[in-house]
Structure P
Amino acid sequence: MYLLKTEPTVYSFDDFVCEGETVWDGVTNPLAVKHLRGMKKGEQVLIYHTGAEKRTVGVATVVSVDASDAKAPVVRLKAGAAVKRLRTLEEIKASALFKDSPLVKMGRLSVVPLTSAQWKWLAG
């Protein structure tokens, strides 16, 4: 389970829903790339808006992962529904579930692994 960050003024969850499917690209941080390579077909991910919003916005499903290029894995995602409750970064930071999470400790990491408990709380 992962959380993927996107700047809504560049590519929003609404854009994603309109397209239906997308390739998640533009990720260059080695740790984030490692997380992309670790994704599995059928796995759900959360989409998070950065910038002025700083909140979870929706769910997507991994359609395929081509990790043949270790530096640029190709992850195809299918858009899902909006989350029932938008969780802000402020709420996330206040939750004990995230005290050791890269989501709050490594703010610039664009692909963040989630525990089952974190997923359940965020996807609610």
Structure Q
Amino acid sequence: MVSHPTKQMRVMAMVGHLDTTITKRQFGSSPNRDALVEGMMQWTVEQAYKKISRDIGAERMIVSEKRKVPSEAGISFYISTAHIKGNVTMGVAGIHIVPFEKPDLVSFLMIIIPVDPTATK
């Protein structure tokens, strides 16, 4: 984890092990690839973002954005969330990638405390 020297911002890199792999060819030829990415995004929300929310004692979590990110290296997607605790909102956003032919999920998360109350996105 890396902290910003003057702002309440942190960046974290994590690698998680998956039980399966997929090749670029398998993914590219699958008629279910969009459903696969959607399932991976939902699994990541459940396993990572909701855990962060529970760990900080947030009263509620909002998923503000989920989207597929084009990548030649693997299956890549972006997730942005807000975690509300009292009158403080913490933002957690991340780029996640499952490299082709590797049983890993690589995540780069940015945590901002508190989120700028004038921000609209």
(message) Suppose distance in nm of label points 7 Å out along Cα→Cβ at positions 19 and 107 works out to 1.9; of P, Q, which structure was it derived from?
(response) Q
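State the single structure among P, Q that was used to calculate percent of Cα pairs over 26 Å apart, giving 12. Don't skip to the answer; put the middle values down first.
Details: P: 12; Q: 25.
Comparing all candidates, it corresponds to P.
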(request) Give the label, chosen from P, Q, of the structure having the highest value of mean count of other Cβ atoms within 10 Å over residues 59-66. (result) P
(message) Comparing P, Q, where is mean count of other Cβ atoms within 10 Å over residues 11-18 highest?
(response) P
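Just so you know, all these numbers are worked out from the coordinates, no wet-lab data involved. In this text, all values refer to a predicted model and were calculated from it rather than measured experimentally. Cβ atoms are built from the backbone, for glycine too; each structure is taken alone.
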